[in-house]
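Pasting the structures in now, so scroll down.
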Structure 1
Amino acid sequence: MITTDNYLLALLCCIYCCICWGSWANTQKMVATRKWSFELFYWDLTIGLFLTALLTALTLGCMGEGQTVLEDLAAPDWSSIRYALLGGVVWNFGNIFLTAAIAVAGMSVGFPIGGGLAWIGGIGFNYLLITLAGQAYPGNQTLLWIGVTVIVVAILVCAKIYRNVSAQKSSTPKKGILLAIVAGVAIMFFYGLVVKSIAPQYVAGGTGTLSPYTGVFFFAAGVLLSTPVFNGFAMKHPVQGKVLRVKDYLSGDIRTHLTGVLGGFVWMSGMAVSFMGAGAANPAVSYALSNAAPVVAMIWGVFVWKEFKGAPRGTNKLIAAMFLLFIVGLVCITMSN
């Protein structure tokens, strides 16, 4: 099994994860230009997620020294596996809402609100896991919570920007904001559940017996198993557009399907790499850096997809303030370790 106990390399792993988690939604934007709804895109995203988790389990999870995925599967600990599966189900529930929020309001709104809430909630949840495990938080708590507070302010600024833009278009911002809020509340718990499935020698707060790659694999299995339920419901009750059926998905071309699979690969490769260094960077900080994805997503949404083009006067100053607040919060959280 390939892992690292070097703090600098662990931070680089988290940064890579941050880039991946902030960039996968570009594939959703790409297929949306072909009139491909997020519900149809989500099937391919799930396939990409699972195949990538399987690939990393059979390669990185079986190479090097220490506990391997095959050893975990030879003597399965179902108590630990249930935590990883539950983490996948919880994440999937929230991510359905996040993709819906992106479809309705764009990356520049869905990620800062939904991802931002998941970010700060996940920090608190993982911090709680460390303390409940009887361990002292290995860092500066004051800096950690200052960073969290700054991120909350950044989320509120984002909501104001979206309200201003929606007012100019004579549309209500409620749907996009509510979808993002539900996504954030659900997603904040998934990382801690996966952490609980992993053995404590690999990650602080872990109470299970699995290796990191086994935990990630069963997380992906939870996503795969729950997608027919969650996405099936979403297809029958779309947030916009018509009711969708399986034949609509089968009508897509190879390029469209592969774009969705690529999105799954991007997200899951970030997940796998984040756990490579989770033992060197404690889970609260590891999760915090990885979920700095809203900053990356805002860069894509504002500068590449031009989602605030034609916004009312003063919007650019608010966008700059939102970027600055997210970055200050990220720096504080990083320094807290």
Structure 2
Amino acid sequence: MQFGVTSSKIDEIGFFAHAENLGYDFAWITDSPLLRSNPWAVMALAAQQTQKIRLGTGLEIGALRLAPVTANGIATINRLAPGRTFLGVGTGNTAMRTMGQRPMRVKEFTEHIRVVRALLNGDEVDYTLNGVTHPIKFQNQHFNYVDVEHYIPIHVGGFGPRAQALAGELGDGLVTGIPRGGTIGQALANVQRGADRVGRTLENFQTTALVNLLMLEPGESLTDERVIAECGSSIMVNVHFAVELVKETGCEPPDYVKPIWEEYMAFHETRDEATRHQKLHASHYSYLDPDEARFVTPDMIKKFCIAGHPEEIVEQLRDLEKQGLNAINFVTPLDQQYRLIEDFSRKVMAKM
């Protein structure tokens, strides 16, 4: 099992070196322009202040930029951190919805990955923009503006069957979530379906899960204020996702939110309609909105978190490893990030 951290604050670059020293394997830098610092700027600084930890986007959003721009961005970072750079790509559940827009559709997502992969392989590829198609490639590579000599893996974000199959078809890895992405077995079956579709083998394929983590202190319960503050933001992200899903598709809310659904929607609809999309995602993996704290119930914590005392978390992670999970990443509240990655390194990683 490999372990990762997430950050994207431009003046907290020391966080990446600290995580490296604690033994973390990789770091994600998020791509959400209305919520976070610019990912390429953060990654460039992190690359220059670290030596071993792998660095990549978690996740780059294709709807925000052209495929050649994405390829250039990560290949430029690869000049600073050759061989330890990766590209995580996603459809933009939060980044797009904070703008009041829908995430990228799977068809456009597929094309984005196809073009980026070809460019990062150093190949020439047909690229269509504004209805015009031409072959493109990185030129003048002997000047070393970018590095495509050291391979850059692409990890495809997939929480549903189609995107998970796409990871098997085009990606070097899958990024999913627990429980939103289904079980690890279900996700890997979808990955295999995509690989079979194009005749690929999945040698060295990496499956990473974004997990919600809660380490209990001796004597703590799931109703304690500290406990709710630590995991509440991560839990509510899943509720916010369900709100958008139901609004856009008209489907039934997922089972995991049904116990709080009616009360939460009544609360959500009290917000000003014009800015409701902003309020819904403002706290995204950053802090627990005080008005939403009442929805973080013990039942919700159990459903969404790898939770317990350190020895219990070790056992849960070992079980996930047996199911085929290769790596986990978790996002800490901003004001607790140093303490939490230190505690997890000392109390869990050291025992794995």
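1, 2: which one has helix-only ellipticity at 222 nm (-39500 (n - 2.57) for each DSSP H run of 4 or more, over all residues; to 500), as calculated, at -23500? It would help to have the intermediate numbers written out before the result.
Numbers: 1: -23500; 2: -12500.
So the calculation was done on 1.
Tell me which structure, out of 1, 2, gives 2.3 once distance in nm of label points 7 Å out along Cα→Cβ at positions 121 and 153 is calculated. Let's see the in-between values first.
On the way: 1: 2.3; 2: 1.8.
This value belongs to structure 1.
Name the one structure among 1, 2 that relative contact order in percent (Cα under 8 Å, 6 or more apart) of 17 was derived from. List each step's numbers first, then the result.
Numbers: 1: 40; 2: 17.
For relative contact order in percent (Cα under 8 Å, 6 or more apart), the value 17 is produced by structure 2.
Check the numbers for FRET efficiency 1/(1 + (r/R0)^6) of positions 113 and 313 (r between Cβ atoms, R0 = 25 Å, to 0.05) across 1, 2 and tell me which is largest. Spell out each step's value before the answer.
Details: 1: 0.65; 2: 0.15.
Top value of FRET efficiency 1/(1 + (r/R0)^6) of positions 113 and 313 (r between Cβ atoms, R0 = 25 Å, to 0.05) goes to structure 1.
Quick check for you: by mean count of other Cβ atoms within 10 Å over residues 73-80, which of 1, 2 is greatest?
Numbers: 1: 12.2; 2: 21.9.
The maximum falls on structure 2.
Suppose you compute FRET efficiency 1/(1 + (r/R0)^6) of positions 25 and 41 (r between Cβ atoms, R0 = 25 Å, to 0.05) for every structure in 1, 2: which one lands on 1.00? Don't skip to the answer; put the middle values down first.
Numbers: 1: 1.00; 2: 0.65.
Derived from the structure labelled 1.
Hey, mean count of other Cβ atoms within 10 Å over residues 233-240 derived from one of 1, 2 reads 14.1; which structure?
Numbers: 1: 14.1; 2: 22.4.
So the calculation was done on 1.
With distance in nm of label points 7 Å out along Cα→Cβ at positions 49 and 241 derived from the coordinates and found to be 1.9, which of 1, 2 does the value describe? Present the calculation step by step, with values, prior to reporting the outcome.
Working: 1: 1.9; 2: 3.0.
The value was obtained from structure 1.
Values quoted throughout were computed directly from the atomic coordinates according to the rules given, and no laboratory measurement underlies them. Keep in mind that this is a model prediction, so the values were computed, not measured. Cβ atoms are built from the backbone, for glycine too; each structure is taken alone.
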